[in-house]
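> The structures considered in this document are given below.
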Structure 1
Amino acid sequence: MSIVFPVRGEYIQLDQLLKATGLSDSGGAAHAAIADGLVRVDGLVETRKRAKLRPGQGVEFAGEKIKLVAEGLRADSP
């Protein structure tokens, strides 16, 4: 399943994204998942908890794919 997430501003931090999408129950759980190498950004394992993610990037975690889009764009926009 895919989630389309609109980014407000220039970027969102990885730990905040996991909480905002509901894929992580807390900041601590998000930090642990990231530190354990369970999160991929653009296909590569990402271990920086506060990695700055921008529209156009993709995140994979817990069997879910998250597509980041600029706020105001529709989910079906390229």
Structure 2
Amino acid sequence: MTISFDTLGCVIRLEQGGISPVHAKAQAEAARDFIMPELVTKSDLNIALELLTLRLTVRMGAFFFGTSIAAIAAIVKLFP
């Protein structure tokens, strides 16, 4: 998911706070170029959580299946 960043609004707000127009523009562009690409949305987190849940479910299923096979093999070996 793409997050939009209002650089013009950021520049205006910085200028209103006393930052020079040149510095305000540089700060807004730096934020857009270096900070915004690293942000994560709720949608991104939900997708990652679903993927981790699926992986855990598969691993636990494989573990219990393997454990069950080992237990059955041990029982069969004990009682021929």
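> Hey, P(r) over Cα pairs in 5 Å bins from 0, in percent derived from one of 1, 2 reads 3, 13, 12, 10, 8, 8, 7, 6, 6, 5, 5, 4, 4, 3, 3, 2, 1, 0; which structure?
Traced to structure 2.
> The value 40 for relative contact order in percent (Cα under 8 Å, 6 or more apart) was derived from one model only; which of 1, 2 is it?
1
> Can I ask one more? Once distance in nm of label points 7 Å out along Cα→Cβ at positions 6 and 62 is calculated for all of 1, 2, which comes out largest? Provide the component values of the computation, followed by the final result.
Values: 1: 2.4; 2: 4.8.
Greatest value across 1, 2: structure 2.
> For which of the structures 1, 2 does the calculation of FRET efficiency 1/(1 + (r/R0)^6) of positions 54 and 70 (r between Cβ atoms, R0 = 30 Å, to 0.05) return 1.00?
Going label by label, the one that fits is 1.
> Could I ask something else about it? For the read-out helix-only ellipticity at 222 nm (-39500 (n - 2.57) for each DSSP H run of 4 or more, over all residues; to 500), a value of -24500 was computed from one structure; give its label from 1, 2. Don't skip to the end; give the middle numbers.
Details: 1: -5500; 2: -24500.
Source structure: 2.
Here, each number is a calculation from the coordinates, and none is a lab measurement. Only a predicted model underlies this, so the values are computations on that prediction, with no experimental measurement involved. Cβ atoms are built from the backbone, for glycine too; each structure is taken alone.
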